[in-house]
Structures are given as C-alpha cells and as structure tokens.
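Engineer: Presented below are the structures under discussion, each in the form of structure tokens.
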Structure I
Amino acid sequence: MIPDYDLIIIGAGTSGFPSAKIAAGYSKKVLLLGEGALGGKCIENGCIPAKAMIYAAKLYKQAINAEKFGVIIKGASLDFNKVLEYTEKLVHDAIQGNNRQLSQFDNVDLIRKKGHCVSESSVEVGNEVYTAPNILVSTGTKPWIPPIEGINDVDYLTHETIFNLKKLPKSIAFVGGGFISLEFANVFNTFNSKVFIIDTNSRPIFQADETISTAIKKYYEEDGITFISNSRTSIVSKSSDNIILETNKGESIEVEEMMISTGFTANTEGLNLEVAGVETDKRGNIIVNEYLQTTKPNIYAIGDIIGKTQFTHMALRESKIVVHNIFNNNKIFVSFENIPYAVFTDPLIGSIGKTEQELKETGVDYKVVQTEFPRSSRGNLMRLKRGIVKLLYNDNEQILGCHIIGENADILIHEIVPLIHLPNGLVIFRNLIHAHPTMSELFRNLQEQLGFF
C-alpha cells in the first residue's frame, strides 16, 4: 500500500512547524498536526510575549532613571493595558506570519488537531487514519503544577496564562525560582507591584553558576523583591479577592495574584506511543538516540518533549538535523553540550559551558578569572554598578565555561560560543582585540589576568 505521506509530524510548535517547512523543501509530502498557533508556545505564550513585556519594563526603568544622565522625561508613566496590547499585537503578527509561510507550501497539509499513533507507521486524527514511513513527535511540554493543598480552589497563573491579566496586580507571588519566575518578577517589580519569590532552593536559578545566581538574588533584593528561600509552598487559600500562600516552614504571605513556575512535564498524554513501540523515561520524556530516533527507528522526536533542553534555539537546530536524518543515510549526530542561553532578568544573564559547581563535583581541574562591569570604560560611563564576567578554563588552554550577568550579557556571551568548542580556545581568546570603549573590553580585563601571550 502506498503511504499517504512521506512524513507525519505530530505537534506544530517551535520544532514541529519549522521541521514541516524543511521537509517540504526536500520535496516531501508532509502532514502537520497541531492544536493552537503555528510556532507553538514560544510565539503564543512564551518567548515572544514575555520578552516584549520585559522590553517594555526596561524602557520604563530607563525613562524614570534618565535624569541621572541629564535627560528629563516629565510625566513618564506606565499604562499596563498598553503594554498588554503591544505584546498581543506582536503575537498576532507572528502567528499570521507563520500562517502565510506555511500557505506557500503545496506539499504540506495542516490539520489543527493533535492526533495519536495507531501503529509505527500510522496516525489517527478524528476518524481518519493517515500513513507514512516516518513519524516525528514534537508536542513539547506543559507547566507542571505541584500537589499544593488548595491549589484547585484558587485562580493561579502560569507563564502561559499570565498575559490574560486585565489589570496590574498590587502584589504577586511566584512559586518557583527558575528562569521564568525571575524574568517576570523583574517586570512586575519594575511596574511597582510588590513581588515575592518562594523557592525550594537557597538561591534562584539553581542550575546556573553559583556566582551568577547569588548575584541576581542580591540585586533583586536590593530592588525590593522578597525571597522566601529553602521553603516549599504547602497550602494556598482564598481570602476575599486575594490569595494566601503558606510554606512548610510556617511562613505566610497574602497577594492579589500568584504564578506557578515549578517546571514542565512532557506533553505525551493521548499520543498512544506505546502502541507504536516508543518508550519514555520515568519523567515521561521520549527516549531518543544521538540521531533523534526513538526506540522505534522510523519514529523521531525533538524539542522539549525529549527532556534535554528547554531552549527554542536548540529546538530549531534539532529540526534541521532531524529532517536530514529522516531522509538521508549519512545521519548527523546531535550534541547537547555547550549550548548557550540567555536569561532576560535585570541585569541580563548569558551563559555557556560548565558551571564552577559542576567542575567541582566532577573533580575536574580548572582555573577562574573574573571581572566586574564597573571596571570597564563603557560600564563606567553608563554608571553601571552591577555585573560580573566569569571565565573557567584549564591548563590545556581549553575554555570550560563562561558566565555573565550584566548589561548586554546576552550578546557578550557569543564571543565565547565558538571558542569553547576548540581544544585551544584560550590561545585564540588571548589574542583577540576588543574595540574601545565597548562592553567587550570586559574580556580585555580577563586577558590581563590571563596574560596576552
């Protein structure tokens, strides 16, 4: 029997949608299945609207602090509804743009339903069954809601629903101390909401380098954000129009809104993966090999659902690799080592490679050089009081990791991205010349500690 398609993709999000376009470019016939917006949560209720809101907060903060540079902005004020309109417009335009892109491909059929496996080469959607020699699963993740007593009796937010707020809350609590909580905490603190962060760890963004996560906690506390650390939210309840949160240590706060950001769980429910012979790990993530094949070789999986990273930029790389591997015998190995990332806190965070605590735990020999943002001409003229650049390396002239917190950290980290992949990256780093007066001169500070030759 001739299959209906060359490839069926279950999930039209961050990795599934670009995979469909790439496969179409191979002149393959593709069936794309997915509920919600093309491009997924990154566009609809993730990266794009969140970073738009963060940008608005940055502009507002710059406006109210401009006087120290002799710039007087009279009547600088915030209109929260206008901020939401701005984010909604960006999301709308991005979704429409994706719809237009897909409409250009005659060999991609889109069905806005999820679908599930009925065999290793067939998928059922509604009452119809479609066949293909290759299947790609890219259904992503959803917020994990911890079993907090009373959680079903209160109206809590997640990173997906926080954009549905109709007014700026006077107070808000974030349950969880990860990237997402820290980004939104800064936004609402800048907008003059009273902000609390309840975290089970001693410091936020616990997987980040300890120097960086300790610094961001210090900076946020200086800005008025309250951390309730080493505590677990155990009970939540209503109090008139507010929410009361209690911890396992007896701490209690009352806020207008609460957002839960305690991690993710794989979106595999209803896919019938076991029927197709696809195995998952104990956390529900789909198990893949180095070529992104599942335990059934003709079925592949990419994106958040494989539990490797939660980064859009890595999902986009996986989509290119996986389509190549599906339709070519010379398969490409995918590596999850040394993936750069940025956290849109204030100040920004940029990171790549091993953290110092990881190196200590594994017993690897390493050395550290570090500098601070005020020790640069650009940082000084911008009156920056915060910011750290930290470089980890070994005696073999290999860069092991780099971690930055400060202005333009998301850009600065990319100087290290190519160098960390080289066995002698530090040799090249020593010889680089950095323009004056730029933030990049922070790396010259490190060169002075390392020696230029």
Structure II
Amino acid sequence: MIINLYQFINRMFNLCNSLNNSLVIKSKPNLFNSLNKFIFNYRNMYYLKKLPERQKSPETCCKSVKENDKFINPWPSAVTREKSSNSVDGKMFFSELFSKYITNSITARETNKKLKVDLNLKAITEYSENDKDIAMQLTWFGHAACLLQINSFTILFDPFLSKRASPINFIGPYRCRDRGFKSFSELPTIDIIILSHDHYDHLDKATIKEIYSEEKNKKAIVFCPLGLKNWFIGIGIPEDQVTECDWWDDNEVSIIPDTVDITDEEALNNALNATDRKIIISAVPSQHFSGRTPFNLGKSLWAGWVVKSKDASYYFAGDTGYRSIPDNCSDEDIKKYPYCPAFKQIGNIHGPFDLASIPLGPFYPVQMLSPIHTTPNDAVNIHIDCKSKHSVAMHWGTVENLGICDIESGPVELHEELKKNNISQEKFHEMYIGEVIRVLKKN
C-alpha cells in the first residue's frame, strides 16, 4: 500500500504540474533515514539529505553548549569586561537609547539618506538566464537581509524587510531606509530562507508571512538554528519545510526532475548522482545570544551559515561578536584580549570563501556591545580568520535604535582598519541597498 500510494501521488503530481499547488512527501524509510525528505512544488522536486556529523573538538570544531537549559557562548572572548572610570554606564546608555526611542521611534523618520537604495531587479530576475556564466550573485536588502542566488537556488537570509523590529508596532528599532522593492511578486521564487537567530531585526514575522503569502513561495524551505522550528510551525509553516541545525550540521539540497519515480531506488539514486543542481548548507558558530522576550533568553541557538556549490562558496556570518573589550581600548591593548576561535575553525573547515557577508556594528559603547557585535577591527579580523577572498559589510546603516551609534557610522571606520592591515577596499567594502555582486565561474 505504501508503494502504491507513492506511485499514485507521483502520477497525480505529474498530471497537475501546471497548477500552483504543492505537497510535501517524506522519504521511504528503507531508502533514506528519517532526517532526509523530499519537497515538491509545482516546478521542482527538492531532496534534503543530512550529511554525516563532524567530530567535535574545542580546538578544531567547537560544539554548541548549554548551561541550565540555555545556550551560551563557550569562549572567554564573550565575557563582558570591567568598566573603566570613563566607561559609558548602563544608566547613561539606556537613558540615551530611550531618548532616541522617543524622538525617532514613534515617527520612524527616514535617516541615513547617504545610503543609496537602488535595487537591480533586472539582474535578479534574469539570473537564471545567465547562470551558465555566474557562479553566484548576492544582493543586499539592508541590515542583514541578503539574497543569494547560487546554482539555480534563490536563498534569502535574515529577512527583516518590514518597518519595525519590535513586538510593538509603534516603538522600537525600525528600518530608516527602504528595501528597494514593493512586493515579493517582483522577485524570483524563494527556494530557501535561512535564519541566524530569533532577534526581531533578523527574524521578522511580518516579512516571513509576506513571503509565504505569495503562491510561488508557499513551499520555501527554512533552515534555522536549534530551538526555532516551533516558532515557524506556530505561524503556519508545515514542519516538513523547517530544518533545525546545530553548529557544524551539513545538509545537501538537490533539485531533481519531477518525473523521477521516487519509489524506484535505482532511478532515484541515478537522478541524485546525475544532477549538478545541488548545494550544501552548513550551520557554523557565532558569538551572540537569543531571545525575543526576557522569558526565553538562550532557549534557541544562534549561528552563521555557509553555502557551497561546485563552483562557489559563500559565508554569512550572521549577528556576532569577535572579542569583548573595555571602552577606550588602544590598538595594542585590544590584542591582549582573547578573540573568538570559531572564525578560524570556520575558515579551516569550510574556507576559503569566494564571498562573505560580515556584520559591522552597532559597536558603541564598546564595553557593552563588543561581546555580541563587531567593531570595525573585529570585522577585519573575521575577514582574515575565515579566509574570505572578498567580503561585504552588512548589519549597518539601515536600522535605527539598535544602539547609540550614529546611523551613518561603519564604513569610514572600516576603511581605516583595512588600511592598518594593508587590505584593499576591493577585498572588503560596503554595498548600497539593492547592489548586486557577482562571482563568475572559473571556466
């Protein structure tokens, strides 16, 4: 009966492939383990395969750590340093932040007009016609929202694309620059959504719902860190479309013809071996924290991500710190404090990278924010440690009220740090919202 049911569904799917509907089918137990699955939509059949687990070691491949049922950062680099006599104290920080909330939040006024918004929709929509020459292309939508197109897949990272990063719609951090497009109907089908963690400026309920409201996106696959699957199920996304990952988990995603009979093991294996349309998605460590309320702090994991095809590799660092330091720390003194070893581990295991997106702030006050956010010095060190050939800055210039930094800060300070390290701005630079960067195939 199981075989007959699969045959029936497969035949019905082929008859109805012109319709804008889709279904999810779990793989047969005797063909694949329970962690693998098929996802059908009206145009493609995706096969998700969990790859063998890596051997963990603090020195080479650090595992995620829980204490008292909460995830923690397992490195000395995440320990908050003591305040100096001239540090910005907590009361002053929150007083200034609250003042910004009152003056900026309710009106949500547009700021940082120096940051250009000019989305190249033509390059995005025509990617599939040119992918014989393009190994991958990346578009920045502002903050940490990045659209990666690689080996026929369209992947959206951390899509905070609505107005407010807050549980309250009239106060809190907000986008001060537009995303560059009106509707997801203008974009190609979103195949995969990848989340770094659950903070409101990365995991945005309004944007997630907007994505899935488009018929063509209803079977988008989600990759997220441990502890977030139930959030997606809670807003109506089927469990089979959500894959939770621990640090260093690797998943292969393949596209195979929808005419393949999945009950025929030989035909299925032949199709999987023959297809070039596959990528590997890997969760990797970051130094941050999680929690959407004071009551669920640390209940879910945080992560960066690596995406590889046969032609290119991409690293999305997510939201992360690198080295906790006190305020007013000199360049020489900075080196006395421990840095997060995870980025060298990422570079050794997955690098070098053709392209990397690395966060840049907010970083002031340094003593309070450096454990969880990157200073310009940190960003350059991550670029070096992860063995990136070409990096672009994200997590800057787009969202007001995340800290007390000037919204325009970031690029100038990054340029200064690059100069100190004799690194060309061609190797690491900022983008404007909507800018497309392409990596061409080598052959």
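Engineer: Of structures I, II, which gives 4.3 when distance in nm of label points 7 Å out along Cα→Cβ at positions 80 and 120 is computed from the coordinates?
Structural biologist: Computing distance in nm of label points 7 Å out along Cα→Cβ at positions 80 and 120 on every structure in I, II gives 4.3 only for II.
Engineer: Also, quick follow-up: A value of 14 was computed for relative contact order in percent (Cα under 8 Å, 6 or more apart); which of I, II is the source structure?
Structural biologist: Corresponding structure: I.
Engineer: Moving on to the next point. If you work out FRET efficiency 1/(1 + (r/R0)^6) of positions 112 and 208 (r between Cβ atoms, R0 = 30 Å, to 0.05) for I, II, which one comes out largest? Please report the intermediate quantities before stating the final value.
Structural biologist: Details: I: 0.20; II: 0.75.
With respect to FRET efficiency 1/(1 + (r/R0)^6) of positions 112 and 208 (r between Cβ atoms, R0 = 30 Å, to 0.05), the highest-scoring structure among I, II is II.
Engineer: Using helix-only ellipticity at 222 nm (-39500 (n - 2.57) for each DSSP H run of 4 or more, over all residues; to 500) as the calculated read-out, with -9000 as its value, let me know the right label among I, II.
Structural biologist: I
Just so you know, all these numbers are worked out from the coordinates, no wet-lab data involved. This is a predicted model, so every value here is computed, not measured. Cβ atoms are built from the backbone, for glycine too; each structure is taken alone.
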